[in-house]
Each structure stands twice: as C-alpha cells, then as structure tokens.
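Each structure below appears as structure tokens.
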Structure 1
Amino acid sequence: MSKEKLQIKRRSMFGEVMVRFLRKPIAVFGAVIMIVVVALCLLAPVIAPYDYDAQDITRKFTEPSQEFICGTDNLGRDIFSRLLYGGRISLMVGFVSASVAAILGVILGAIAAFYGKRTDNIIMRILDVFMALPQTLLAIAISAMIGTGIKGAIIAVTVATIPRYAQAVRGPILSIRNQEFVEAAFAIDAKDSRIVLRHILPNVLSPIIVQVTMGVGNAITMAASLSFLGLGVQPPYPEWGAMLSAARVYILDHAYMVTFPGVAIALVVLALNLMGDGLRDAMDPRWKD
C-alpha cells in the first residue's frame, strides 16, 4: 500500500510540473517546435522528395520554388532533403553528446561534492583547467587531435561540456550534503552509492534536467561550428554546419543556400532554450502563477 501511495505521489509531482510547464505559452511553443523538427527529421526517408546526395548539375543554383522548396545547391542537390537528413545528424550529435556529458559530469560533480576536501580539490581543479578555455575552442582542439567525423564531433563536444554539468550538480549537492535526511542515511550505515543515488541525486534533478535541455542546444551549435570549420561531420553526410560552410562562398549571389541551414540551427537552439526556461520555472518550488 505504501508503494502505491509513493507512486501516486511521484505521478502527482510530475503532473504538477507538467501543469506549470503548460501554463507558460513560450515554453510550450518551444516544445512544439522541437516536436515538429524531430518528427520531420525522423521521417526524412518518407518526406524528403530527393536523395540527399543526388546531384543534377543542370539544376544547380535553382531558386526556391514549388519543385524545390528550399532551392538547390552548387551541385544541384535539393537543400530541403539535405536539411532533413542533416537534422538527423545534428540532433543526434547534440542529444548524444549532451547525454553522455551530463552522465559523466554528474558522476564527477557528485563524487567531488560528496567526499569533499582533497577529492573535491583534485576533481574541480582538473575541471577548472578545462573551463579556463572557451568551450568551442576546447572542442576545436580536441577534434583536431582525435580526427574528424561524427564520432570525433561527439567526443569533442562531450569532453568540452563535461565541466559545466559537474559544476551545475556540485553546488546543489553541497547545499544538501549535511541536511538531516542525509545524516540519517549515514547513521544507519547506508552505502555511499545508495546515499548518493537514492537520497541526494533525486533532490538535485531539477538543475540537471534544465542544464541538459539547454546543453543540447549548446552541443548542436558547437557541432555545427566544428563542421563549419571542417573539423566535424564530413561529406558526403549532410550536416547543418557543413551546409553553411559549403554555402558561404555563394552567400552574395545565392543567399538562400545559407539562410535555410542557418535558420534551422537558430530555430532549434531557440526552441531548446525556451523549453529550458520553462522547465526551470516549472520545477522551481517558488514558482507562482
């Protein structure tokens, strides 16, 4: 019976967060944009009118029209089809790198905050070295060392963003480290792993979720920057940053080639930031209508 009550309480807490989130039109707008973008990218094989790498030199630099919604590029490839397939890569890199970075960052931040003293100093000083460099610059250096490609972009973005997640979770854990319910867990001789996983982390999920939501947008931007510089995803795979890089030469005469991938990146990052702001307010107990 107690388990059933606990499940009901958990559902009610989740429902309360969702109600607060749905009361923020801007956040809902961002969520709708993300749902539409993800759906379009997942259905790319069905929606895309052409193969993303199909070339037709006779139709190169075709302006947006009914036949080519977003026009064609310098090789006669349909830009709309490349946007759909490129979105799959950009979103995959963003979500995978943000998820892995969040997991590793939470582990490091939790260990540092839980054990404190020398452990905290060692971990945080090492992370401070990484944080001393701008994230994008660090990702560029890592990508240059390990090589280009999708895997290289994921690794570079992941390593560059781990310190932010560790820092985001360390502060909240330090604030509840000495509270009564944690001391009670120590008193009954509970294992450290159980205390962290069952008593501490559930109470710091809010900043983690918000950080991950916004971190996906940051990861997409960083991956696009790497591809733009030739250090990320390589041809023949389409990727929004790589599309921008290839089209920058023609920006004066064929601006649409730059406009559509640029708008796609901006729209997704904006939607994720709106969702992150909405989740932050919805999960804050001090939030009021």
Structure 2
Amino acid sequence: MSLDLESQLSAFRSSHRVIRSTFAHATWSYVVGGRGPGTLLLLPGAPGIAEMAFPYIVAFERNHRVIAPSYPADVGSLAQLLAGIDGLLEAEAAGPIHLIGASYSGLVAQYLVARHASRVSSLLIGDTGVARRDRALALGIAIAVISRMPRLCFHATLAIVLRDVLKGNTPAHSFWQRYFKGVVAALTVPEFVNRVRVMIDMDRQGAMHQPGTFWSGPTLLLETANDPLFSATERATLRLRYPQAEIYTFHSQGHITALTRSPEYITVMEDFLVRHGA
C-alpha cells in the first residue's frame, strides 16, 4: 500500500496541472479535473494542501468535475478565506456544487454551506466537530507562544505533535508519516499562525452563528469512533446541528482515518453522491 500510494502520488503530480489565480487579494493554487454533470468542491485539511487529497481527486474525477484548492499561506481570517472560495467558485463553478470537507475544512464547509445554501446540492464532512469558544482561547495562547519561536524550534515542536497524531504501523501510516515530514519542513511560522487564526475566527463566530441552522439538504457525516481531536460530545453536537444527516462511523484509532483508510472513505462518499444526484 505504501509503494502504491507513492506511485499514485507521482502519477497525480505528473497528470494534474496546478492553476494559480488571485481571489480576495490572495494568490490561490488549485487543481481542476474530470468532467460530469456534478461539480465537487473538495476542501483541504489543516495543512491546506490540495494534493493531499490525491486519492479522492483521482477517484471522484472519473465521474465528476472536481475542484480542489490549497489555502494561501497569507490568508489569516475566516472572512478572507470564505471570500477567496467565493472567487474560486465564481471562476470555476457555474452551477450547483457538492461540498466536501474533513477535519479543519469540515468546519470551513459548515460556514460555506451557510453562505451558499441555495447552490449546494449536498454536504459531506468528515472527522470534524463544531465551533467552540474555549478552543479559541487556547489557540490564541498557543499562537502567541509559537509566533515567537525560531523556525527550528517550531519544526521540532510540530514534529512531536504530529508523531502522536500520525502514529500507526500500517503501510498507509508509513507513507503519510513520510509525507508530513516534507510538509513540516516547508511550513513557516507565519503560515501556521495564519491557519490557526482562521480556526480561531471559526470558533469565536460559532457562538453567534450556527451554520447548521441554514442547511437542511442531503448531508453525510463521517466520523472516527476514537478521534482524539474531536470528542464524542462535540461529534454529538454536530449530529444535532444536522438532524437530517446520514452517519457513518469508522471504528478506528486516531484522527487520520480519511488518509489511512481512504478507499473505504471514498466508497461511502461515492455511494452517497450517487444517491443524491451527483
């Protein structure tokens, strides 16, 4: 599986051209692939890298048009992030979309579906939770410390955190452990801080704005039973926010089920999309 993922990534890089455009005063990079009657907007996880979803892009573009953006390093507010996605949709998606996001972007997707409820055909979010003001406070303290760190110290700290998040001994775990070493090596402190600032915005604004109240369309919630980043209580709150949702639970350890068990994840999502007109 590890070698297979290596070859899949290599093939993906050679067959997909990265497009760059300016939206909301930031330069966005994104991939567009496939064709079909439905457009899927596939949002990235917290690293903000479109190619991390390469197994999903390759699978979905067989039957759908897929737009997969990376998040710009210099976007540091939820307002600018959403405005940039608005610009991307205006440029690349003329009609309805199926909206997909996991983890960090599961939260982004909840704000985006409230913003574009009339044109979202379905919502698929995985391994995510809901906005929490207590987390915003903790993250604010964290970035105050991190922003003063030398880059080497920052990389060492992040590597320790990721060692726990990515732990596992399957070939898929091994592949993603190697991949994230490269991600950490390329990450700058200002980019990381900006990504966290968007998360803080999402958590703070959640007290005033509950995205689920604007959306009652077809929804799929994928979750991992033992997710260390989003508690059972938080996941239960998410289900209450989308009472119409179909729920699929993976009985796994850790937070990276969408990466290490991507074939199963994709099968569940494709079944949902077929049933809801994509």
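No lab work stands behind these numbers, since they all come straight from the coordinates. What you see is a predicted model; the values in this text were computed from it and never measured. Cβ atoms are built from the backbone, for glycine too; each structure is taken alone.
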*Work out the source of -0.65 here, i.e. which of 1, 2 gives that when log10 I(q)/I(0) by the Debye sum over Cα atoms at q = 0.10 Å⁻¹ is computed.*
1
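From which structure (1, 2) was distance in nm of label points 7 Å out along Cα→Cβ at positions 218 and 250 calculated, if the value obtained is 3.5?
Working: 1: 3.5; 2: 2.2.
Derived from 1, not from the others.
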*asked:* Tell me which structure, out of 1, 2, gives 47, 36, 28 once Cα extents along the principal axes in Å, for residues 26-169 alone is calculated.
replied: 2
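Tell me which of 1, 2 gives 3.4 when you compute distance in nm of label points 7 Å out along Cα→Cβ at positions 90 and 266. Numbers along the way, then the final one.
On the way: 1: 1.2; 2: 3.4.
Value 3.4 for distance in nm of label points 7 Å out along Cα→Cβ at positions 90 and 266 corresponds to 2 out of 1, 2.
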*Name the one structure among 1, 2 that mean count of other Cβ atoms within 10 Å over residues 66-73 of 23.4 was derived from.*
2
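Upon calculation of relative contact order in percent (Cα under 8 Å, 6 or more apart) from the atomic coordinates, which of the structures 1, 2 produces 26? Mind showing how you got there, number by number?
On the way: 1: 26; 2: 21.
Here the read-out was taken from 1.
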*Given a computed value of 11.8 for mean count of other Cβ atoms within 10 Å over residues 146-153, which structure among 1, 2 does it belong to?*
2
*helix-only ellipticity at 222 nm (-39500 (n - 2.57) for each DSSP H run of 4 or more, over all residues; to 500) computed as -15500: which structure among 1, 2?*
2
